[in-house]
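Peer 1: Just below sit the structures, each encoded as structure tokens.
Values in this text are rule-based calculations from the coordinates and carry no lab data. Keep in mind that this is a model prediction, so the values were computed, not measured. Cβ atoms are built from the backbone, for glycine too; each structure is taken alone.
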Structure P
Amino acid sequence: MPAKRDHTPNDTFDLLVAGGGVAGLVAAWRAARAGRSVCLLDRGALGAGASDVAAGMLAPVTEADPREPALLELGLEAAQRWPGFAEELEADAGQGVALRRTGSLVVARDRDEAEALDRVREVAAGLGVAMERLLPSAARRLEPALAPTVRLALHAPDDHSVDPRLVIAALAEAARRAGAVLRPGGEVAEVLAVDQRVTGLRMASGERLAATDTVLALGASAGDLPGLPPAARVPLRPVKGQLLRLRDHEGPGLVERTVRFEGGYLVPRADGRYVLGATQEERGFDTTVTAGGIYELLRDASELVPGVLELEVEEAIAGLRPATPDNAPVLGRPDGVDGLIWAGGHHRNGILLTPVTGDAVLRALDGERPPPAFAPGRFARSEALA
């Protein structure tokens with residue numbers, strides 16, 4: 001790893017990163033590790049946006065839409081990368097990310113959901129992904145807490161999970177150790193550009209920071225950032241997700257695997273905590289937690305794992321997933337604009353895609369163009385063909 005570099009406030013950096021979620025943090029860590037001078041900015045605490053509300057499932061097949069083959073392929077690549085990526089990150093950060101390799105169960109409550117699971121299994125088989133069809137009795141042998149009303153289940157042994165809050169902490173520490181300057185509480189107000197070249201960022205305080213390249217990883221609000229050249233704009237929208245963080249005071253054991261069902265999931269942690277989520281709501285930039293949203297999560301989960309109602313509620317929280325029109329991320333340089341790299345629009349896949357997001361930023365810094373399926377300019381091309 002390169003030696004840590006000291007910087008003064010008047011430095012011109014090789015890279016400015018706008019956004020302190022997992023996408024911004026992995027970009028900062030990878031770039032600093034490669035020897036570039038990096039400064040990351042976020043208006044709040046690091047990871048306090050969508051990353052903080054994520055459940056951390058690494059499940060590319062059961063999470064993806066088979067009508068999005070490029071995204072599915074990217075998710076599979078990322079999932080395969082995660083064990084090695086976690087090992088490398090933990091070594092650089094000196095702290096863990098709680099990677100759990102216990103698999104998941106996808107369960108059905110009725111005939112329609114069972115037929116949907118069979119379609120998921122067909123897609124998985126076509127991709128060479130292991131997924132076993134289980135009758136209710138076999139599913140309950142794996143997870144005794146399941147309700148007897150479960151109609152069918154799929155066992156996905158290669159699905160994993162991590163704790164996103166630990167991932168955020170590890171990425172921040174690894175980036176610092178690599179020499180990146182991290183500035184939480186630094187709100188970005190404007191992109192600075194001359195003609196069609198981005199030259200840096202202006203902060204809400206009035207401070208101006210210059211850089212050779214700038215990464216946009218600000219979440220759902222990034223597409224409307226003032227000063228962003230029109231050719232670099234990406235249509236992003238916020239998709240609200242409410243979830244519950246639960247705890248079993250008797251410790252772990254209610255379920256060992258992630259349990260996924262129509263409309264939600266229950267993700268166990270090693271310490272007896274669980275994440276129950278998540279709603280999908282098109283409500284703009286609203287992050288309120290509602291009684292209706294929490295009721296629906298508890299109702300659906302308790303039909304399949306009745307013991308969830310005995311867990312202690314530690315936190316009810318809502319976040320905003322940054323989504324593009326095709327639900328795939330934007331990774332790389334936009335056409336016709338220099339000095340800018342996108343790393344956003346990850347929707348439900350931000351944690352899963354963390355390893356490949358970092359690689360995409362490094363490739364962009366080295367001058368490589370992004371694949372068309374994830375290129376920032378694909379929406380402009382779509383409009384031109386409409």
Structure Q
Amino acid sequence: MYQHLAILAAFVFVYSAVAGRVEKMSISGAIVAMGFGLACGPLGLRIFTPHVDGELLRTLAELTLALVLFTDAANANLSVLKINRQLPERLLLIGLPLTILLGFGVGALVFPGLSLFELAVLATMLAPTDAALGKAVMTNPTVPATLREGLNVESGLNDGICVPILFVFLALASEATMKGSGAQLALVLVAQQIGIGAAVGIGLTASGAWVLKRCAQCNWITETWRQLPVVALALMCFAVAQVLGGSGFIAAFTGGIFFGILAKDHKEELLRAAEGAGDTLSLATWVSFGAAVVGQLIGELSWPILMYSILSLTVVRMLPVYLSLTGSNLKPDSRLFLGWFGPRGLATVVFAVIVLNHHLPGGNELALTAACTVILSILAHGFSANPLAASLGERQVSRAK
């Protein structure tokens with residue numbers, strides 16, 4: 001354990017020192033971290049060997065997603081969303097369900113041996129996007145602000161939306177649950193997870209925001225400790241919900257939205273450390289993913305898995321997005337751009353770990369497909385982000401002239 005911790009700490013230290021330079025390159029931090037993990041893993045130096053179903057990767061992935069869900073939800077600019085809500089509304093309310101539906105249909109063709117609910121689980125696992133892998137797009141001023149905000153809101157909310165959907169399909173696909181009282185019991189258990197998770201997220205966040213406000217009025221919060229309450233609150237929402245039998249991810253998501261509303265005047269300052277902690281955990285997760293998953297995937301990769309992964313990143317994502325934006329004022333190239341930049345990342349990794357822990361008959365195949373899709377996404381979107389963003393920006397400038 002200490003050897004793994006030393007390797008992760010050393011990588012985070014070096015990366016944090018050169019992060020500004022890396023962000024200017026055509027590769028993303030996830031590519032660097034995954035490559036480092038692969039180099040140190042079983043196929044490389046064999047000095048970093050976490051297991052995909054072990055506590056290290058699972059704990060890292062779950063805590064990372066909880067923190068990212070909280071900060072993304074809290075950072076959602078609801079006022080801007082009210083003004084320019086058409087784009088993210090179309091992506092989330094039309095594009096996301098169509099993506100899951102099309103992913104289900106393609107899965108039925110590619111994986112005839114999987115059950116219907118397992119296919120639904122696979123489609124849901126691969127539906128949420130990760131804006132962090134397309135950071136070059138989000139921070140490129142040449143890309144229209146409406147497109148950047150639309151992608152940012154979509155990626156910030158779709159993983160939280162997909163959590164209850166995933167749990168519904170997992171409960172229905174689980175043999176142990178179906179041997180009980182059937183689908184009705186499965187849905188009741190899921191409703192409990194959603195209800196308890198939402199109640200914990202809202203309750204703890206309301207209490208935490210009140211405490212922070214009172215302590216700030218009394219000048220009890222020092223500059224040193226100002227950076228920590230949000231990190232602790234996000235992890236507390238997750239952990240308490242899990243202990244009570246609810247979904248920690250739902251708790252983190254709802255808590256983040258509520259915190260963004262309650263602390264809207266000071267949330268940027270309060271969230272800064274939480275975002276940094278999320279970035280740090282993300283790096284550690286990608287290093288572990290590269291060491292534990294990529295090497296295993298290379299030996300078990302099959303043509304159906306590769307085919308579905310490619311289709312998931314292209315047709316399954318791009319066609320629903322394109323159709324959902326029919327009737328909008330966006331040009332075809334902008335609609336294709338939005339469709340392409342749907343990178344799969346952290347949420348899909350966590351969902352894959354959750355699926356493995358449910359021990360479904362086709363769970364290993366589902367997890368390998370998710371892992372393959374994430375790897376291809378990291379490479380494809382990481383290398384294409386800067387050139388495609390620059391190209392779109394140039395076309396926008398030429399049209400303006």
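Peer 1: Out of P, Q, choose the structure whose coordinates give helix-only ellipticity at 222 nm (-39500 (n - 2.57) for each DSSP H run of 4 or more, over all residues; to 500) equal to -25000 when calculated. Before the final figure, lay out the partial values.
Peer 2: Numbers: P: -9000; Q: -25000.
Label of the source structure: Q.
Peer 1: To which of P, Q does the computed value 31 (relative contact order in percent (Cα under 8 Å, 6 or more apart)) belong? Please report the intermediate quantities before stating the final value.
Peer 2: Details: P: 22; Q: 31.
Comparing all candidates, it corresponds to Q.
Peer 1: Between P, Q, which one scores greatest on volume of the Cα convex hull per residue in Å³, for residues 167-270 alone?
Peer 2: Working: P: 177; Q: 94.
Ranking P, Q on volume of the Cα convex hull per residue in Å³, for residues 167-270 alone, first place is P.
Peer 1: Given a computed value of 1.1 for distance in nm of label points 7 Å out along Cα→Cβ at positions 63 and 319, which structure among P, Q does it belong to? Each step should come with its number before you reach the end.
Peer 2: Values: P: 1.1; Q: 4.2.
It must be structure P, since only it matches.
Peer 1: If you work out distance in nm of label points 7 Å out along Cα→Cβ at positions 95 and 207 for P, Q, which one comes out largest?
Peer 2: On the way: P: 2.3; Q: 3.8.
Answer by largest value of distance in nm of label points 7 Å out along Cα→Cβ at positions 95 and 207: Q.
Peer 1: Work out which structure the value 1.80 belongs to, where Cα Rg over 2.2 N^0.38 Å, for residues 119-230 alone was derived from one of P, Q.
Peer 2: Working: P: 1.80; Q: 1.52.
Answer for the origin of the read-out: P.
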